[in-house]
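What follows is a group of structures, each given as structure tokens.
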Structure 1
Amino acid sequence: MTPTIRALVLSAAFGAAPLVLAPLAALARAPAPAAAVVQAPAPGQQLADLAERYYDAQARFEPLNATFSGDNRFDDLLPMSHVPAVRARQFALLHGVRRELAAIDRTRLSAPDQTTYDVLGYELDTALKFEPLKDYLMPMTQMDCVPVMLANLGSGQGPQPMATPAQYEAYLKRVAALPQWIDAAIADMRSGIKQQVTLPRALVVQLLPQVKALAGAPLESSNFMGPVRHFPAGFSAADKARLGAAYRSTVRVHALPAMHRLARFLETEYLPAARASAGWGGLPDGANWYRVWVAAQTTSQLTPNEIHRVGLAEMDRIQREMGKLAPKLGYLGAPAGLARWMAQQSKYRPFKTEEEVLQAYRDLNAKIVPLLPQLFATLPRQPLEIRAEPALSRDSASDHYTAASADGARPGVFWAVIADPAAYGSTRMTSTFLHEGQPGHHFQLSKQAELSVPKFRKFGGNNAYVEGWALYAESLGKEMGLYDDPNAYAGNLMLDMRRAARLVVDTGLHAQGWTREQTIRFLVEQAGDSEDEARNATERYMAWPGQALGYKVGALKIAELRQRAQSALGDKFSLARFHDAVLADGALPLALLETRINGWIAAQGRLPASAPPH
């Protein structure tokens, strides 16, 4: 990305001529050569061109998403789609792409291209439902704050590479753009106050310390100065001097004063105006707004009430399984108390140092890798690394995964959030790693990146499929024999209980008027969470409406499809081939996944019983 293009994008954000619409409009304006008849591109080529332009335009609108997905072409840009004028241009782009897509004859496309057509159409239709809603008036939460994400990227350990002077300059341009982002966010939140579209007070209380920590750090220890503290050995003395001076000037003159403005605004203006309600139902048109979130996050037509009932049924099933397991661990109380009892047993908290926790995950990975060929016909090429979460975000983060870079230069990373090694329990480690590492997110996202599909599919995805696969992957610990250990199986049941409880409390918060305190109490009494776990979880669900629903909804659908395939195929069923089929097209809306697996079942049924895996 050149400085010129970056400047155009930022100037477009503040009122200049739109940049990203030009390529789409150009097709209609381009004159044909005077002496020749131009043949229209074939439908497949039309779709490929449209998909490429759509992805590049969206990546420029949301460059942090591109970075976190492993696409580093836009690492010098910050998202400005919370600026109303830019948001309008982004939705104009979406409408334009939708019109162009509708003009392509789907019946003339190959089967793979029809899948791309369907996924793009679904993605566009889902995004356009948010156009009348006012999410931009709440541009940050304690879970999703651009200044905090940018500060964490400065460590060089995350998805933004810091190995060359050019990469240092790209990150510095992001830091230099931070005041523009912050000033626009403050303007949005002031508008939100007037329209009664604000964050709940509890979320502002959690956000404020993160912002204050960044604003109050001395220059040399600022997270934004992280790259300067860790120059690669190959940098020349001249590059170090030049970049060091540029970073100090930009952070001192621009970034830190902007962070001070944001901290002061949040504390003196926004916190007093924050709303008392916990759920989206407390916002103007909140009930409809939440239904849009539910449809987007689950890729289903389930209503909040239906999801609530599924959650209660799943919790009841898991509690019965906990009741069977508990005596093997020496626990004879109510199932909801199992997690708290195990947390009190010192043998399940065996660590003294951060390195011991990381080594335990490395040992677990070494045990899992030889078992994967039993469950998958093909394996991803990208390696997986295990690292500790940076200190800045440990208080609000949970163990998570970031994808490998598109060029393979950076591996996928499992991030363990180790605030206190002595308090880090071993019970949930197996299921957590199966979910975040392999064969969960690392497996699915790495294999998706290897597909010959348009970039919007290679780097994209939907919550129900991505998180649904990762939760389903936790259940594969049974096939691997990992849950023969009662401690590990208890952890699996605890995490499964948490995902079931999410269906209940997310819909309770946002559709049934539950309070923050009511939700915390339910998670403690019914799901077995500690007070701190319940508070963090509740505030996460308050910040990300519907996101917590995708896990169970997606996993239940994959498990349903597996059972359907086993019943239909009998001796012809291969679990390894089934898993490859689920992952074959990358992230799909659940209805499209179901159609694909139904077709796969029919095709497998026509194969001879002795057919080799493929």
Structure 2
Amino acid sequence: MPLLILLLLSLPFHLLATERPNILWIVSEDNSSHWLGCYGNPDAHTPQLDALAARSTRFTAAYSNAPVCAVARSTILMGRYAPSMGTQHMRSRHPIPSPLTPYVTHLRKAGYYTSNASKTDYNFQGNDKALWDDCSPKAHYNKRPAGAPFFSIFNLSISHESNLFPQKIAHNRKNGLIPETPRLDPSKLTLPPYLPDLPEMRHDFAIYHDTITALDTQIGHLLTQLEKDGHADNTIIFYYGDHGGPTPRGKRYLHDTGVRVPMIIHVPEKWAHLSPFKNGSVSHQPIAFVDLAPTLLSLLGLPKDPHYQGRPFLGADRQEPKKHLFLYADRFDEIYSLRRGLTDGRYKYVRNFTPHLWGAPYSFYQFHMPSWVAWQKAWKAGQLAPHHAALWENDQAHEELYDLQKDPWELNNLAKDPAQSTRLTALRNTLHEKMLSTRDTALIPETLFKPLAGEKTIAQIVSAETFPHQQHLALAFLASSCDPKNLPALKKAASSKNPITRYWGLSGLIALGKNATPAKDLLIKTLSDPNITHRAQAAHALYRSGEKAQALNALLSALSDQTLPNLDQAIIINTLMQMREAHSVPAAWKKRARLNKKGDLRLSLLADKLDLL
């Protein structure tokens, strides 16, 4: 008998496949949980997902950490918060430290055949497709070697926001994916109260319900094939949305419409001991994307990865829930912002570290959607109620607090409610500690990543013991508090030789608006700063304090430099937009930018959309 055991242990892992489950991940793009029937939407028609939920565990407090795809995927793949790696900016491709290991690498080493059909876009340097045994539109678990266990992803794009663009709607109708006439009468469907009641809004909602039904059908085909292939009894199924969206104030926002996702997990009877949840149950336990990688290792009995920051919620190594989930939002495509949040599934706290910015737009890509365009037009025409207009205005609240149970659409900001002051303070302190413990790299503006990192990664710089993370973090909280009492401290910081300290000092002066007028001389001096971010900040602060002509001339002069990198040009254009001076951008710059269609920041898109503002 001992000899037989030794022989078995010496066999390749794939020959022992029955000892570990297969894993099937079905991922849909851009749909938050409230779009599905099993999550309570009365207008939904999602019979396949409803049936899957009925025989699985449906999680009601599952979050994507980030409300955009590439940032969320970097979190999933690496089991780490994107800001701890420097991957928080959409399609930035900054390098990350080499010791960090994707979960798929662990699975391949353990003998799993890994297929990905076929989304990558992991938001850091490297060959995304090379991580997988097969990464292509035709990748499938059926292509694996005989007997090998599989981990297989099917990423379904029918629910992506682009399916609400007119050309894509026509394409989907022509190909029979959605009906020629919406299933729902747009005038009778349920429209959430955070949106204005506009015909275009109702139209887009009706169309999206049709795309969700098309998604449901595609998921049904995958589940049927798994059954026919004889793998259903040995395969753990995960279905989830890659973040919220796609209708206005969904994707790119830290509201639940942007980050709360459907998460349905089916564990077959054979592997029931790996889950604390019974099939057919509903769990209110908070889980997030950062938890998926360690959960995989726990399910498959693989060693823990010490670099993973999430917690396993299934498998032999499962852990108790964390009290709060960490949320983050930074640059989306060509538009900057910096927000961080926490939620326990009941309350949510959001800190806006750039409160002087508007709440919309966070990207121009969304303006291909009729509902976004209509909402902005109604705002410009003064046709909106104050709560519907607020998203388009400068400035935004620097703190937000919501009771998600009483206010699921997050309409009532409780941050100034005296009855919530204790909770607000506690959550503010908790966020501070979370950003400190994860060494949030967003304390450094993106234009300084390469200059400061050199041959290292920005994550290595920020994680070094010599990096004054706590001081920079305290200053970031101070700068974003919008309190005129902080003017002396902000002036001192803005004149610092340390570029990060200078950044936050200037950011605080911008947020103070006219209250920063006593810093005028310092701001004028900073217009010659070697870093474009600091120069743009100084101009912005000057503009808000009343020195509009001087500020505008400084920015336009900088923009005339044709050797400026894309990132620097985008910083200037962002600043002009935030000053409501988009009309001042020279026609010559727009002409050059429209030829610039490549790179991480699409200047052509900026040029094409400036007229919207």
Across 1, 2, volume of the Cα convex hull per residue in Å³ reaches its greatest value in structure 1
Identity of the structure behind -18500 (criterion: helix-only ellipticity at 222 nm (-39500 (n - 2.57) for each DSSP H run of 4 or more, over all residues; to 500), calculated), options 1, 2: 1
Between structures 1, 2, where is FRET efficiency 1/(1 + (r/R0)^6) of positions 278 and 470 (r between Cβ atoms, R0 = 30 Å, to 0.05) highest? 1
Supply the structure label, taken from 1, 2, corresponding to log10 I(q)/I(0) by the Debye sum over Cα atoms at q = 0.09, 0.17, 0.19, 0.20 Å⁻¹, for residues 190-325 alone with the calculated value -0.56, -0.96, -1.06, -1.11. 1
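Quick note: the coordinates plus some simple rules give every number you see, no bench work behind them. What you see is a predicted model, and the numbers here were worked out from it, not measured in a lab. Cβ atoms are built from the backbone, for glycine too; each structure is taken alone.
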